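Each structure below is given as structure tokens.
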Structure 1
Amino acid sequence: MSSFNHVVKSLAALLLVAAAALPAQGREVRVLSIGNSFSTDAFGYLPWIIHSLAPDVDMTLGVLCGSGSGLQWHWETAVQVGRPYRHYYKTVNRERWFQEYPEYAVGIKYAVRNEPWDYIILQQVSSQSRDYDLYQPYLDLLMHWIDSLATNPQKKYIWMLTPSYADGYHRLPDGSSLNMFYDVAACSRRVIDETPIDIIMPCGTGIQNARASDLDAMGDYGHLSKDGMHLQEGLPCLIENWIAAMTILDDLGIEYDLWSENFDVTNHWLLTIRRPDQRGVVYGVGERSRKWGKICALDAMAHPYERTIPVWPLPEYPEPEDVNADGYIDGADLNIIFSTVLGKIETQPDDPADINRDGVVDGNDINIMINLILGR
């Protein structure tokens with residue numbers, strides 16, 4: 001064998017060894033949301049949540065946001081007239097959201113053609129979400145038009161069940177938040193039953209579940225809301241983003257463990273990533289609140305059209321902060337600690353009210369309990 005052939009074979013062998021040493025390439029998924037400000041609530045954390053649950057999944061996410069826009073607006077104004085959207089874009093190799101063009105400079109045709117999207121997420125505007133007569137024929141027309149432009153023939157549509165307004169909100173004069181939820185859920189069920197869309201993303205269900213728990217007090221407005229309509233930063237938005245991530249990963253057949261996911265949201269991080277449509281300060285990222293939120297999200301995935309009252313699983317051994325061992329960390333535990341601080345001169349060894357186990361029941365234990373109850 002000639003020396004040249006020997007060199008070629010040696011190089012080929014080295015290349016095979018090098019290729020084998022390279023890490024396996026992750027699975028790529030491309031998702032486009034066509035919606036409004038409710039989209040930025042539900043998907044603002046999504047690329048980071050996906051990475052936390054499934055590190056081998058590379059996500060490209062585009063969010064077309066037309067404020068206050070619904071299915072009729074998308075069809076008549078964006079498609080036929082050509083009015084542009086705000087277009088937020090996040091790819092796996094970037095650390096923050098960005099806009100390719102100035103605000104309201106990207107048309108829907110450009111966005112649909114820009115990537116071979118695997119999933120396209122659609123939704124109805126909240127003000128028209130309770131009446132299915134306002135969904136059609138615009139939903140069918142929009143999907144048919146998208147089909148004519150999309151470059152991935154294997155794409156799938158996802159329908160997002162949006163949250164209802166919070167109780168007391170001025171645009172909810174005719175009933176409760178729960179009544180609105182059931183109206184929206186009924187319309188979403190019809191979307192799944194009567195159109196080619198066969199994937200439901202029950203973000204609003206998770207929020208309604210949370211409103212049936214002690215998480216309901218969160219938010220500047222209350223009821224997990226910043227203003228009665230949009231969700232507060234932190235746990236309220238996390239619940240929707242968990243549901244969005246699980247919906248996509250379930251359809252891809254990728255295993256994940258929501259309980260091991262511990263992605264953190266802070267006020268500084270929101271500014272760093274240039275979070276679209278930031279909704280005030282962060283609420284509810286404490287350990288117990290996250291557990292409650294995950295229960296609400298998992299219940300929504302199991303029962304997408306029903307409000308489920310979440311049940312806190314009683315631990316085999318009570319958590320240290322659960323002073324009265326009733327399965328809840330709440331004001332009752334805080335009252336016990338207050339009574340201990342005010343009524344005892346000496347603390348007994350292993351007193352349950354000594355949360356930090358420093359041998360003294362004092363203001364430090366009170367502060368721990370207050371922070372846990374507030375979910376921060």
Structure 2
Amino acid sequence: MAARPGVVTGRATRSAGSNVPPDSRNSVFQHAVRLRDENPDVPLPRDGYPFPDDEAHRRRKADRPKDPLLQGAAAADLLGEFLSDPHDDLDRVEKAFHGVDVPIHHNDHLRSVALRADPELVRRNGRWLVEHARDRCAVTIGLVLLAARPSADDVEVVRTIGLLSDRFAPLAVWFLRRVRDGGESLLWLAERSSGWGRVYYVEALSEYSGEYRDWLLRHAFDGEFLNAYFAGKVALAASLHEAIIRPVVDDELIDHTGRLLSAMAGASGMGLDLSRYPPARIVLAEYARHLASQEATGARVRVAVTLTHDVRSRVAARLGCSVQEKAGLLSTLGEALARPAWLKVASEELARSTSWATWAQANDVLPVAFDSRQRIPRRY
């Protein structure tokens with residue numbers, strides 16, 4: 001693409017001052033590649049932050065329109081100018097998009113501009129921006145272009161930038177759901193993401209009919225608070241109620257079921273909670289039954305005690321069961337927790353001075369059989 005003067009001007013010129021893009025010579029994509037190579041097979045530390053453009057974005061003042069229908073419109077105007085007469089002046093492109101609000105989710109204004117342009121031009125410029133831009137706003141525009149014209153040839157590029165998932169996961173999901181075998185890349189990203197990025201990737205995997213059921217049943221939940229957004233979707237999509245009712249199930253499934261149930265119990269509007277999960281009564285009862293066959297670990301004690309508290313604090317109807325069924329469920333959970341080995345681990349967990357220990361003592365959630373006279377630190 002030959003450089004042409006006078007393109008992507010106007011708003012870009014007015015966006016000087018506090019909205020000057022970064023001077024770093026390292027692209028955001030290079031940053032992602034380095035972190036990927038340094039952290040194989042695990043989520044990136046701090047979701048890849050800080051980016052190379054961190055200083056410029058701390059002082060950025062691009063206002064978002066109050067009207068949701070106008071969000072992305074200014075960026076779409078700039079994108080239309082660029083695609084009508086493209087050039088390879090990266091500094092000018094970065095300055096232009098750094099000065100306006102660039103949505104990180106699918107946006108109809110931006111997508112419509114991309115769809116009106118030549119498909120090959122869109123793909124070529126999209127890949128150029130994703131791979132070379134040093135400012136996250138320009139990288140986002142590149143992803144918009146690739147997502148508008150998804151091609152299997154660009155999967156590796158999207159997967160790599162998608163590791164910076166807090167910023168780029170929404171558009172990476174939009175792209176990967178529209179290419180052949182995109183589910184495998186979504187799984188690859190889900191296993192290497194945390195926080196909001198993991199929410200986007202796991203939710204997308206939940207929409208694949210059965211292909212990733214085993215992973216969803218055993219590995220989707222990583223323990224973060226935001227997991228509550230997708231816990232219910234995972235339980236429904238993976239037919240958890242069918243998997244957990246088997247006479248014998250593996251420890252991974254039991255443990256993961258407990259974590260999903262605990263997250264759903266505390267969803268509080270974030271996602272599907274137990275009161276709106278149709279098989280709640282069945283899955284809770286089966287989890288309690290299987291718990292009796294497991295050895296005690298700190299993680300299992302924390303989950304089981306927390307879930308017992310959630311069940312006890314809800315009226316039976318909110319669990320989809322009768323008063324008698326709720327009483328039976330609490331009895332089964334109580335018997336499992338009252339075993340000597342589990343009581344010993346509960347005591348050890350209290351002594352670890354964790355936030356869970358503080359919560360457990362404040363809410364009086366330990367089994368009745370727990371000896372409260374044991375030496376427990378008064379302060380955590």
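Bear in mind these aren't lab numbers, they're just calculated from the coordinates by the rules spelled out. This structure is a prediction, so every number in the text was calculated from the model and none was measured. Cβ atoms are built from the backbone, for glycine too; each structure is taken alone.
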Exercise. Rank structures 1, 2 by mean count of other Cβ atoms within 10 Å over residues 207-214 and report only the one at the top, that is, the highest.
Key: 1
Practice problem: Please state which of the structures 1, 2 yields -1.04 when log10 I(q)/I(0) by the Debye sum over Cα atoms at q = 0.16 Å⁻¹, for residues 55-278 alone is computed from it. | Solution: 2
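One of 1, 2 was used to compute helix-only ellipticity at 222 nm (-39500 (n - 2.57) for each DSSP H run of 4 or more, over all residues; to 500), and the answer was -12000. Which one was it? Walk me through the numbers before you get to the answer.
Values: 1: -12000; 2: -17000.
It traces back to 1.
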